[in-house]
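The structures come next, written out as structure tokens.
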Structure P
Amino acid sequence: MASFRILLVEDDPNLGQILNEYLTLKGYETKLCRDGEEGLLAFKRDSFDLCLFDVMLPKKDGFSMAKEIRKNDSVTPIIFLTAKSMKEDTIEGFKIGGDDYITKPFSMEELLLRIQAILRRTAEHSPQISDQKEFDFGAFHFDFDKQLLNIGAQSTKLTSKESELLRLLCLHLNQPLDRSVALKMIWRDDSYFNARSMDVYIAKLRKHLKADPSVQIMTLHGSGFKLITDVKDQS
């Protein structure tokens with residue numbers, strides 16, 4: 001089963017490295033960023049299951065990052081890390097949409113337990129999905145882990161979002177994929193902004209799939225998409 005992906009934004013070089021190594025050791029795929037702008041860019045560029053944000057960060061503080069994220073994503077859990085212990089900061093963190101708040105210094109074991117509790121809770125409310133990672137459809141072979149779409153001797157390296165979206169389409173091959181389900185699983189939120197973003201990635205995938213005319217991504221107006229492998233039999 002794929003490991004959970006954590007976005008860690010911590011400007012303290014020692015603590016950041018220790019947390020990164022500890023979480024990786026515990027089986028989490030961790031992306032470490034050193035300031036708020038870098039962290040926000042990483043969040044927009046990729047998908048994460050949980051965020052760990054230091055509150056006091058250069059360029060953009062943790063609360064400001066969370067505010068921007070919550071404009072389009074109301075689902076991805078956020079835990080704030082801070083040296084402050086003021087009640088006002090705790091309240092502010094929860095008002096913004098944070099899921100938990102831990103004050104430095106803290107034990108790694110306590111942080112791990114909090115992460116596990118939040119991920120367990122969110123997993124209970126997520127759709128269950130197959131763990132299949134490789135697919136053959138039409139003349140294509142798709143390797144999700146390597147993010148490679150192959151046809152004959154031609155190999156195309158996909159982005160993370162393209163790979164996640166194509167995998168969902170493959171798992172629903174010749175069946176409708178509900179737009180809202182795809183948005184919540186990949187973008188964590190089905191807002192208008194994310195829906196437009198998904199349309200862009202659908203267009204990119206269609207270009208990649210042109211090499212085999214029998215393969216097509218149909219738009220099901222008002223509901224979603226369908227990856228089909230025999231276009232001539234579709235009406």
Structure Q
Amino acid sequence: MNGRQRDGRRLAVGTLTVLPVRPPENVDAGVARAMVVWAPIVFVPVAAVVGLVGWGVVAAGLPGLVAGLLCVGLLAWLTRAIHLDGLADTADGLGSGRPSERALQIMRSGDVGPMGVVTLIVVLGLQAVCMATLLERPWGAVVVAVALCCGRGALALVAGGGAPAARPDGLGAVFARSVPRWLAVTLWAVLAGVLTGASALMGSWWQGLVAAALAALAVAYVVRLAVRRLGGITGDVLGAAVEVATCVLLVVLAR
């Protein structure tokens with residue numbers, strides 16, 4: 001494994017999970033490119049734990065919604081809620097109605113405003129309810145785990161969408177335009193195939209394809225809003241894209 005691949009894997013593990021790992025020696029566009037490829041893979045242990053806990057709660061006879069809420073809470077803990085933080089900050093910035101400089105300041109402040117709170121409630125509520133529905137179905141725990149891994153593929157869509165960075169520092173500057181479009185499309189196509197296989201276990205293979213297509217559109221819309229209102233993407237936008245993609249995947253798969 002070359003240096004950039006190693007650093008990309010370390011960046012993926014250290015950023016996306018609570019698993020202990022040595023920090024990368026270097027973080028540049030090449031490492032960011034490797035990181036988005038590793039992201040769905042290194043997230044497998046976290047997704048497997050969440051799916052297993054959800055399955056165990058339902059198997060113990062507790063309501064599916066209890067399992068869904070526990071899974072959402074466990075997922076936040078196992079990821080340090082990093083993407084949820086990005087989602088809340090992005091919602092506050094985009095929803096502020098302020099010019100780009102002021103909106104970026106709001107996002108960097110660390111405080112969660114009304115827009116961020118409402119967005120978190122809606123997204124987490126949808127995720128919990130959809131996980132509950134899936135966990136009560138045969139193979140549902142597997143589908144939940146797969147959806148969580150594939151949601152991390154949104155990082156490639158953002159980095160490969162051609163959007164500039166909103167500011168010259170932070171993860172947004174590292175990831176912006178770091179992934180060739182062909183690589184982002186290829187990675188998402190592979191993940192769509194995985195989703196199709198997972199949804200086939202529940203007897204409706206087409207849901208995986210529809211979920212992947214709608215999630216990609218949702219991510220594209222988030223990026224478009226960020227470029228129009230902020231001037232480009234930031235690290236918070238990357239996190240928001242992951243949460244939005246994951247939510248869309250779960251909603252469609254739970255149909």
Structure R
Amino acid sequence: MTTHNMLIAPDFSPERFAGWHMFNTLIQKRANLNMHLNIPASHAEQEQVINAGDIQVIYANPFDAATLIREQGYRAVARPIGKSDEMVIAAAANSDINHLEDIQAGATVAMADNRDVKLIGLRLLEAVDIEESDLTWDVTETYQAAARKVIKGDAQAAFFLAEIFHSFSRLTKTQLSVLIESDLADISHVLLIKEDFPDAQIFIEAILNLHNDDDGKNALAELGMPQGFEAMNEEDAEFMIDLMQTLLD
């Protein structure tokens with residue numbers, strides 16, 4: 001039996017790791033497919049794996065999804081229900097930065113390499129007249145590393161994917177102060193398949209029906225997606241890409 005490759009974008013909280021393995025095991029069983037799970041440790045590693053080719057399925061963040069759809073022959077087939085990509089801007093709880101307007105030009109912002117989080121964060125900072133070029137960017141391997149930079153005082157603020165921020169330990173969160181959290185609702189990670197993936201329909205049906213039994217519900221709960229996935233068509237994907245483009249402009 002042919003083995004297909006599935007890649008999961010690395011921007012999820014560590015507690016979801018086991019959930020992705022459960023997800024992959026169930027999909028293989030239900031679609032009768034061999035799926036090899038690729039979970040790169042960073043965005044740079046993700047790009048290397050995708051550029052090496054032979055990845056049939058990608059769970060991608062919306063920024064990467066736009067490029068993968070427009071330039072690399074993927075199409076969006078599903079997205080998690082009720083799980084939009086929101087982001088948090090936070091500072092150290094013991095710092096002088098208590099509000100968004102306290103971030104000054106010249107400040108250092110720490111963040112993992114996640115372009116949609118940066119895009120949304122910059123849009124939020126427009127309200128206080130701060131632009132990308134006004135800031136120094138410290139790109140870390142993980143969001144946990146970005147949190148440590150802020151807590152130590154090596155950065156004045158940090159950008160986080162909201163789900164990851166809320167998954168931090170109580171100790172970490174008590175040392176951070178949330179300045180703002182986005183509320184966009186229309187932007188989310190998406191499940192993409194390569195145009196030439198031969199078992200696309202069987203795979204899609206297995207994904208969309210995961211929430212219909214206890215094993216599937218357990219896997220989805222582990223992923224923080226209790227409602228499961230909904231189908232996406234080309235029009236849905238184009239709407240989200242246009243929304244991302246609006247944020248860029």
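Throughout, read-outs are computed from the coordinates displayed, never taken from laboratory work. Bear in mind the structure is a predicted one, so any value in this text is a computation, not a measurement.
Which one of P, Q, R has P(r) over Cα pairs in 10 Å bins from 0, in percent, as calculated from the coordinates, equal to 7, 31, 34, 20, 8, 1? That value comes from structure R.
When log10 I(q)/I(0) by the Debye sum over Cα atoms at q = 0.21, 0.28, 0.33 Å⁻¹, for residues 63-110 alone is computed for each of P, Q, R, which one produces -0.71, -1.06, -1.26? It must be structure P, since only it matches. Calculated for structures P, Q, R, percent of Cα pairs over 12 Å apart, for residues 135-174 alone is largest in Q. When relative contact order in percent (Cα under 8 Å, 6 or more apart) is computed for each of P, Q, R, the one that comes out at 14 is P.
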